[in-house]
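Below, each structure is written out as structure tokens.
Please treat every number below as a calculation from the coordinates, not as lab data. Note that the structure is a prediction, hence the values are computed from the model and not measured. Cβ atoms are built from the backbone, for glycine too; each structure is taken alone.
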Structure I
Amino acid sequence: MDLTLLLENVKAGKIDIDEALKQIQISNIHTLSHVACIDPHRMKRTGIPEAIYAPGKDVDDLVNIALSHLEHQSTVIITRVSDEQLDALKQNHPVEWNRHARIAVLRKDNSQVESTGGVIGIITAGTVDIPVAEEAKVTAQEMGVTVHTIYDVGVAGIHRLFPSLGEMIEKSVDAIVVAAGREGTLPTIVSGLVDVPVVGVPVSSGYGAGGGGKAALHTMLQSCSVLSVVNIDAGFVAGAYAARIANMLAKARRIK
């Protein structure tokens with residue numbers, strides 16, 4: 001159900017308030033058998049699309065959940081998709097596939113995301129961090145945001161960062177996501193150099209003491225420069241958070 005259309009119908013006198021409330025209550029949650037509750041209004045309500053987390057889901061259940069989503073909204077995001085799950089999805093609907101992030105996007109009737117005017121940057125310390133960065137990228141793009149990326153510019157060769165970061169600043173990004181594993185210092189450095197919000201994403205690279213992203217997480221939490229930090233490998237959350245900031249700023253620019 002399109003909430004904007006519903007409100008326009010109330011305004012035009014085509015339906016009364018009681019009927020509108022009834023329609024909202026009916027469509028608020030769609031139950032799919034015993035396996036899932038579909039939230040068709042998440043994007044309208046929060047500005048963040050509801051993504052399906054694929055790991056652990058039965059292949060047939062995942063396909064049914066994805067197709068049920070498409071009955072209520074124009075786009076479906078599915079994260080961390082396995083090869084078997086991807087094959088099943090492709091057999092039932094056209095799929096846009098990001099192999100680095102292992103994200104599948106399904107669209108209704110070739111619908112496209114409308115640009116909001118928001119702009120973010122995404123930076124990685126190393127090549128191993130790219131899958132998490134790409135998850136953030138796809139998420140932000142599905143929220144209508146333009147994304148600029150700089151990959152493999154970590155502190156082991158920090159001179160690589162500055163020219164590209166300068167270009168990103170010139171593009172007037174509204175926020176920057178920085179993904180880093182091992183000791184995770186890059187987000188702190190970037191945050192100390194720019195005047196926009198920075199979101200740090202610890203990545204589960206590294207080994208030994210503090211491996212699996214724990215050292216990176218602790219470093220970012222101890223940052224002496226102002227920094228927001230999401231969970232280990234949480235590319236979706238980082239991308240959505242940065243895109244929400246960018247979209248709020250873009251809306252403010254339009255009002256001016």
Structure II
Amino acid sequence: MRRVAREGPGIEETAGDAAYRRIRADVVLGRLAPGRKLGLDGLRDIYGVSIGTLREALNRLAAEALVHAEGQRGFAVAPVSAEDFREVAELRLLLECEAIGISFASGDLEWEGRVVAAHHKLAVIERALLAGDAADPSLWKHYDREFHHALIAACGSDVLLETYAAAYDRFLRYQMVAVVFRGAVAAEQHAALLDCALTRNAAGACAILRAHVEGCVEHVVRGGRLAPFLAGTRRLRSPGGLPQPARRAR
């Protein structure tokens with residue numbers, strides 16, 4: 001099978017892995033909108049791989065509930081709904097709070113340093129957003145993801161971390177589709193989570209996390225931010241276009 005270079009010394013991946021990674025990023029980051037039909041011929045032109053490779057990648061994404069297989073009709077990006085968002089949020093909270101309890105009890109000084117560094121990068125982006133400066137939403141959410149992952153990184157369970165990462169990405173897709181930044185309240189909650197980590201207050205962190213996640217869900221749902229995509233889902237098409245062939249997913 002053809003292999004392509006990947007970032008990092010001596011690291012390679014198959015063309016199928018590269019296609020999967022790029023399509024997955026485009027779905028999670030909202031560049032492929034909910035309900036969008038994924039025609040294989042069009043995807044082949046965009047991602048530069050064979051129909052067979054695309055089918056393999058899309059079936060992997062279907063197993064993650066990011067894409068729906070529609071039998072003989074092909075594939076479509078998974079739809080969105082308020083009910084699904086709430087279920088994904090509860091799954092994220094269940095996993096993240098479990099991991100926080102273990103991580104806060106086990107984390108050492110090196111772990112604390114990584115948490116502080118991750119929060120610093122996130123806080124810089126949040127201050128820019130609060131000041132009204134232009135900021136790349138994908139970069140903002142990259143640092144958000146990095147911070148939340150740092151909080152639980154000392155839990156010692158690869159299975160828990162991998163399961164959490166998949167749940168977080170499903171939650172992230174809703175945030176990217178709705179382009180949601182709740183302002184100072186979110187930044188203050190992140191700062192409070194940092195304080196809880198440094199004082200090893202797992203119970204306090206989980207209470208803040210629940211307010212943080214549920215606040216995001218209600219902001220999106222009550223603000224009607226999913227409405228354009230609900231209509232698009234019913235028609236199995238999106239108001240936006242496919243990503244450009246030359247763009248690399250991050």
Structure III
Amino acid sequence: MKSINVFLCFLILLNGISCSKPIEQLNAKPEVILKNFLTWWTYNSYNINLTANYTALNEHSEVIDRENFLKSLTSGKYVTFKLITSDSTLKYKLYKLDAQADVSIGTNMKRFADTHYQYFKMEGKPIPDFNFTDLNGKIYNPETTKGMIVVLKCWFIHCFMCVKEMPKLNKIVEKYRNQKDVVFISLSYDDEEKLKQFLKKTKFNYAVVPVSEQYFEEKLKIYSFPTHLILSKKGVISKVMDNADEMIMALEMELLK
């Protein structure tokens with residue numbers, strides 16, 4: 001089969017046609033997307049998910065590791081574009097901003113990347129010591145969750161996206177309700193009374209724990225909401241992401257380990 005392919009390639013070359021691998025293209029034109037902040041922000045919001053499983057490429061289309069990719073984005077000198085691929089793989093490529101680009105594009109790309117670089121650096125590390133008590137008085141700490149996969153959601157009542165994704169999260173809790181080695185806990189910096197009033201009108205199947213805003217910022221160092229964390233059975237942070245869909249995929253992967 002290999003010899004046939006080589007022969008076909010030879011015939012194609014004789015006719016002046018290249019048989020090299022097609023170059024993967026950006027899924028949008030930079031000159032259109034980068035014409036102003038709004039067009040870039042819209043594109044970035046719908047196309048770029050830095051917590052997904054993707055292959056990272058530098059501006060020369062060379063594969064690089066995720067850390068260097070994210071560090072480049074935190075410089076504010078680059079944005080990223082999604083590539084059109086011939087299979088289902090997800091690829092993002094760095095694109096250097098020129099001097100004429102709207103300054104707010106680089107500033108906001110940096111802010112966006114800073115958060116995801118922080119998420120990346122959290123993975124593989126043990127979670128800070130915790131001792132949570134939910135609204136029903138149940139206690140969660142390293143001892144009571146030993147040998148369990150812990151799914152954490154960080155949120156607050158007036159966060160639109162935090163609340164919008166709750167029906168989807170409720171379905172996941174229901175799906176794994178008989179899985180004794182998985183526990184779903186949500187951390188909110190709203191106080192106990194506000195959370196109880198909220199839950200009278202909105203169904204949420206996670207255990208709900210009121211914690212201080214200080215805990216988010218000083219212990220978990222989380223400033224963006226919603227944020228989801230998957231803790232392995234060893235108490236190590238396996239994955240950090242900012243949406244329910246990625247969390248669900250990460251949980252399924254963790255259950256396969």
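Using FRET efficiency 1/(1 + (r/R0)^6) of positions 53 and 149 (r between Cβ atoms, R0 = 25 Å, to 0.05), single out the structure from I, II, III with the greatest value. Going through I, II, III one by one, FRET efficiency 1/(1 + (r/R0)^6) of positions 53 and 149 (r between Cβ atoms, R0 = 25 Å, to 0.05) peaks for structure III. So Rg/Rh (Cα atoms, Kirkwood Rh), computed for just one structure, reads 0.98; which one of I, II, III is that? Going label by label, the one that fits is II.
In this comparison of I, II, III, the computed figure -12500 for helix-only ellipticity at 222 nm (-39500 (n - 2.57) for each DSSP H run of 4 or more, over all residues; to 500) is attributed to I. The maximum of FRET efficiency 1/(1 + (r/R0)^6) of positions 69 and 117 (r between Cβ atoms, R0 = 30 Å, to 0.05) over structures I, II, III, that is, the highest value, falls on III.
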